[in-house]
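Below, each structure is written out as structure tokens.
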Structure 1
């Protein structure tokens, strides 16, 4: 059984690089792609992916607002947040949100969460 993933990254080149990296993980299947926070929210609510990989600052949304809109209302998957900043204080209140500083952590987090 594969882990269903959506990717929410605004920059086309970064998103393409993420797809290439994710393609090397056999257990994953990308089921959606978003370039805005609103699209990520819609995909999480309609597709119910197991994992959403989202960049901080997508569409200029403040991180607390983005997390509240994605995680709290209607989705209980794992959110992997790509950030260059230390936003641990904001993220730590959510047990299903993991802060990433690079894509190399994705496979190990997904494996540990799905075990």
Structure 2
């Protein structure tokens, strides 16, 4: 139980970092944020998009833009993913990537100074 929790936590942390701070996450995150920022305006300048749609888009933008929020959902997905044989190796791989990422970031020069991440 403790090992599963640690694996899910590490995997969730790695996915959160990739989504929130790395280029790979920008490729997915940017279209969502652009979609959330869209609203329709009529010729008089009044917004015609219903308030319920605007609130939903703001909620989605907050969800994907907040590392704490998206991290919760990624970690929950990893906890669930550990329960299935098909997804278990992916979660374990993401946990291993979190450990590797921490080592590379902690030891300057470990990657021969090629890392651009902070």
Structure 3
């Protein structure tokens, strides 16, 4: 049996909507700019003691992002854009997002029994 197992999971969601005003030509209106970022970080670790002196640990870290459309995410003012956002996120949840960085580490520790010598 493994000695320990751990799973860490965190989400980060950033949404910013900007509307630029045109003071020079008041009749012209700029389109809004949307800055979005949705990250999902996962970390796994499992430790196993083969013997009292021989111990192993495997750890992995995955950093994923979710790609989104270029619409506002406002349920009241833009229901179509909001539904597109929900559908996009739900479809990417099944694939766990787009992996941007993946690291893994396998460690083996052996304690030399100097007290027996």
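Just so you know, all these numbers are worked out from the coordinates, no wet-lab data involved. Quantities reported herein were computed from a predicted structural model and do not represent experimental measurements. Cβ atoms are built from the backbone, for glycine too; each structure is taken alone.
The table for this structure:
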item	result
Parent structure of the calculated result 1.7, given that distance in nm of label points 7 Å out along Cα→Cβ at positions 57 and 105 is the read-out and 1, 2, 3 the choices	1
Test item: helix-only ellipticity at 222 nm (-39500 (n - 2.57) for each DSSP H run of 4 or more, over all residues; to 500) calculated as -4000, pick one of 1, 2, 3	3
Origin of the value 68, where percent of Cα pairs over 18 Å apart was derived from one of 1, 2, 3	3
